[in-house]
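**Q** As structure tokens, here come the structures.
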Structure I
Amino acid sequence: MRTYEGFRTLFADPADWALPTVLRHHVEATPDATLLMTPEEGLEWTYGEALASAERIAGAFHDAGAVAGDRVVLMAANSSRFVRSYLGAAVGGLVEVPVNTNYEGEFLRHQVVTVDARFAVIDDDQAARFVAIAEHARGIERFWVIDNGGGPAAVALLREHGWAADAWDVLEDGTPRTLPAPRPQDLGAVFFTSGTTGPSKGVAMPHAQLHFFGEVVANLMKLTSADTYLATTPLFHGNAQFMAVLPAIVAGGRAVVRPKFSASRWVDHIRESGVTVTNLVGVMMDFVWKQPPRAGDADNTLRAVYAAPTASSIVDEFRERFGIESIVDAFGLTETCTPILSPYGEQRPAGAAGLANADWFDLRLVDPDTDQEVEVGEVGELVVRPVQPWTTSDGYYNMPEKTVEAWRNLWFHTGDALRKDADGWFYFVDRYKDALRRRGENISSYEVEQAVLAHPGVRECAVIGVPAGIEAGEDEVMAVIVADGAVDPDEVLGWCRGRIPEFAIPRFVRTVDALPKTPSEKVRKAALRQDGVTTDTFDRTGAR
């Protein structure tokens, strides 16, 4: 049975696994190499300039009274100032807490209170949201505000409500501090989960785990100092920060940060910055694929794409159309790093996420009720534990009960249903809470969604189970879609035939203007299940 082979870390000594140590290593070796490019701002930063900026910002945090281990909220859109703030927090020994820019009210209150943050770096349009939860946010002692057109007014508003507040540029005026590098086991960041089934949980990530994410992606995509990595997803998400920007830094390469993803300009952005590697998450790959083909699509510098999940129905054509050497995938969580990886350049079985990174993680698929390992080929819950210390999360910050629940029996329980074939390939099946069962057959909502999304007229899709009505305890399959223009539901179902088993083809299709989502853009399937079969839902049996 195969496992992932050839994993070698770029930084061999785990004692060096902290971002400030890595930065200083590259500054000593190549201080004039470019670290960061933000094309919309027209800015570039070398490794030497980035470290000098980070040391000034670290100095400003400490001038304001910060001590190692204090939490700093970062609630801002993608920009060079976000990246420099997060580098400054790391160099200052502080704990970064990225917060989704869509959060407000209870979502925002919960995260600020949970981490007991003392400082915050925010965009100017976020100030009013903190004023709205002022009684819960008094633990924040000082704000630094990024000016996107309303900075002075935002600073004045925060001061009016009793906070110390300054423009972000004041951070750059700090007294440079060369502080001791944090230890690999020290807390580096708290990234919050989406909270689709309850309050979001803050994943406590030591510096070594953040670094190891960078090492994993660097190995997965064969990164070197010659590579340029494009990040277009929000920096408050791990995909952009520790799956794109940080891997580029670990490899000594360049990170290009854009404000947002654009499917229509994706190839243009690749060309403009000489991008060699990038990430596509969720439906982004499908969105790019559905853009009208252009004669020069393959005329670009792109070498590799990390697509999670990879849309297996279009992967070969996508690679050919855009001239890509390799499209890789992996499976992991913020809590666990990425214990399953796909070998670079290898044709993998359709739907396979990858092979076990067995030198670094222990993996099992278990019965979620008993924690007993299931047989090869059977579906089980993925549970994970690290081989190397500090490469997975310390737990959920200030949520001990949730930590004990998830890490029971000394394994982290992912809540994800996977299966493994006889050759060692792992396949994602579903989240256990989203699994469906129809007429004795287990159905993966994910696999049905991928089939529906491949239809050229479907922009987004969520598949849920609705009560069958005739078979107690089982489901009928329902696809809720967002379409580009008028799409015949019967045509969508016909498209699915031959792509998924007949028993998995939805009975119901409902077309909506938009899918209900959390502030972190995850589909709220519970809301769709609550709506159920509505009067405008198409039923292929004609029973309604």
Structure II
Amino acid sequence: MSSQSWQDRCKARKRAQVDTLPKHWLIDLPSDDQRDVRDIPRTCGLLTLRELEITETTDVDCLLLNLRTAIWSSVEVTTAFYKRAIIAQQLTNCLTEIFVDRALARAKEVDVFLKTTGKPIGPLHGLPISLKDQFPLKGLETIMGYAGWIGRYADSDCVLAEILYEQGAIPFVRTNVPQTLMWGETYNHVFGRTTNPFDRYMTPGGSSGGEGALIGLRGSPLGVGTDIGGSVRIPSAFCGLYGLRPSYGRLPYAKAVNVAEGQESISSVLGPMANNLSGVRVFTKAVIDAKPWRRDPLAVRKDWQWDEYALAEHGGGGRMCFAIMWDNGVVKPHPPVRRAMELTKKALEAAGHTVIDWENHRHLELYECTERIFAADDAQDYLTECALSGEPLIQTMSPDTDAHEYALDEPFARAIVGERRHLNAYELWQQHKQKRDLRQSHLDHWEATVARTGTGRPVDAIISPVAPYTACPHGCNSDAFYTTLTNTLDYTTCAFPVTYADAELDKAEPPHRFYNHEDEAVYKLYDPQLFHGLPVGLQLIGRTLEEEGVIAMTEVVDKALKAIKQ
């Protein structure tokens, strides 16, 4: 380790990043008090009309069709998205690794292959794909938000990158994360804070917040995040995107980097994020078709199942029964989130489906068990990585100035679970046993819903909030149990956008009987004007290893919602 202070190392690395920005792609920046920056890519003058057409084509199926038929070359598509990504970086600070020449050289190779052979390389031919800063690419640093990881270069690609290259994709940027990854926001000492393009006073979520901000500004057609407690779905909801949390091992994590490696009771998974569900489906199928279990010993040996995508176990997608979790009994959702659930119920019923209320089952026990597993080492892993450089462990996501008055800033929910302590092996095993028992109990509870659905099947899927609020001020995203619940139960889950917060429609409600201190703080956080205009997303929760069915059922919900908006 260098004798430089951690502060100097971070400053030098940030300067090096700035130096990688192509000077002819720099734009005149808006004032710091301009919160909504989504129109700037269209108005800044950097992108040509053709590049705007390319980058605003959100249907990944359409992008891929144009690429494999040479209507658009990979070089021009990659250039267009790269220019827009650099705009997004200047507006929201969403990127870590920027490697323009390398990505364009790869795009040129792809174009030459198509011209020479008349065939695409694979199902992702020519498509630029952004990656969260956990996926090593040979020859590039993988810093993952730690000052002590500066200068750590990868000597090989991770398995996911290998597959993406073989399937014809163009990895072209990597995106920002929070220190330790265990935050629903995005800030670290090396690259700084990422903001939300809908409102830069707000967080884009985390830990895949760089992906959320980038894709939200359409600086990438498709990105890859990771999720151990909601880190794909929270940024997706906060930035108006679709995002899949697959079950453990369905997609390959081998040779990616992570925190708390060795904690395998509640595993981190990787998942796609996009502006259109087609991106989620295309990515998932392409990676599964590459048979990742031949490279990753933890990957599940399961081919893409077309019958599951056709909803063979869900009445062929005819009359299905969805259950809505209006409230998880830990934190009550804000009015815009409640209205999004009401809209979804209305849309599904209009499409001929049945909607019932979900009955919560042992949520507090699941909450406490999960948090104790996550904190079993009493932060030793995080402190060890921070000690590499001497940087402090970040204790708050609040900015140094203009912090919101209701920021809770608790990376672990001490208010509910209590103080943490280092568990010994036997104590940790008891938590693992409890989790297994709770999973069995929850499965039995789900199966018993057959008595209430009227379809002869248990509930097909659950609809719930992703978070109790939309994107919120930096330092205020204290709750992740709506998402972490499904990580503990290992239910495949997909986030989807529904509507936008509206100050006229989403009036503040009178105080309710608060479940706990956090519930009270979240209630006080709500201000109709503060949240006006922000995207509101929900999640569809399916069964374990039901990726095909969950994607298809989310398509059903998405179609129903779009039908009532016409």
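Read-outs throughout are calculated quantities, based only on the coordinates presented, and are distinct from any laboratory measurement. Note that the coordinates shown come from a computational prediction; the quantities given were computed from them, not determined experimentally. Cβ atoms are built from the backbone, for glycine too; each structure is taken alone.
**Q** Using mean count of other Cβ atoms within 10 Å over residues 27-34, single out the structure from I, II with the greatest value.
**A** Structure I gives the largest value of mean count of other Cβ atoms within 10 Å over residues 27-34 among I, II.
**Q** Let me ask something additional. Which of I, II yields 27.0 for mean count of other Cβ atoms within 10 Å over residues 179-186, as computed?
**A** II
**Q** Next question. Work out the source of 1, 5, 9, 12, 15, 17, 17, 13, 7, 3, 1, 0, 0 here, i.e. which of I, II gives that when P(r) over Cα pairs in 5 Å bins from 0, in percent, for residues 251-482 alone is computed.
**A** Of the options listed, only II reproduces it.
**Q** Where is FRET efficiency 1/(1 + (r/R0)^6) of positions 131 and 507 (r between Cβ atoms, R0 = 41 Å, to 0.05) largest, in which of I, II?
**A** The structure with the largest value is II.
**Q** Give the label, chosen from I, II, of the structure having the highest value of distance in nm of label points 7 Å out along Cα→Cβ at positions 51 and 83.
**A** I
**Q** Given that helix-only ellipticity at 222 nm (-39500 (n - 2.57) for each DSSP H run of 4 or more, over all residues; to 500), derived from a single structure, equals -11500, which label among I, II identifies that structure?
**A** II
**Q** Next up: Given a computed value of 11 for relative contact order in percent (Cα under 8 Å, 6 or more apart), which structure among I, II does it belong to?
**A** I
**Q** With distance in nm of label points 7 Å out along Cα→Cβ at positions 115 and 371 derived from the coordinates and found to be 5.9, which of I, II does the value describe?
**A** Source structure: II.
**Q** Same structure, new question: Starting from the value 2.6: which structure in I, II was distance in nm of label points 7 Å out along Cα→Cβ at positions 331 and 427 calculated from?
**A** Corresponding structure: II.
**Q** Of structures I, II, which gives 1.00 when FRET efficiency 1/(1 + (r/R0)^6) of positions 355 and 459 (r between Cβ atoms, R0 = 25 Å, to 0.05) is computed from the coordinates?
**A** II
**Q** Taking 7 as the value of percent of Cα pairs over 47 Å apart derived from one of the structures shown (I, II), identify that structure.
**A** Considering all the candidates, the number was obtained from II.
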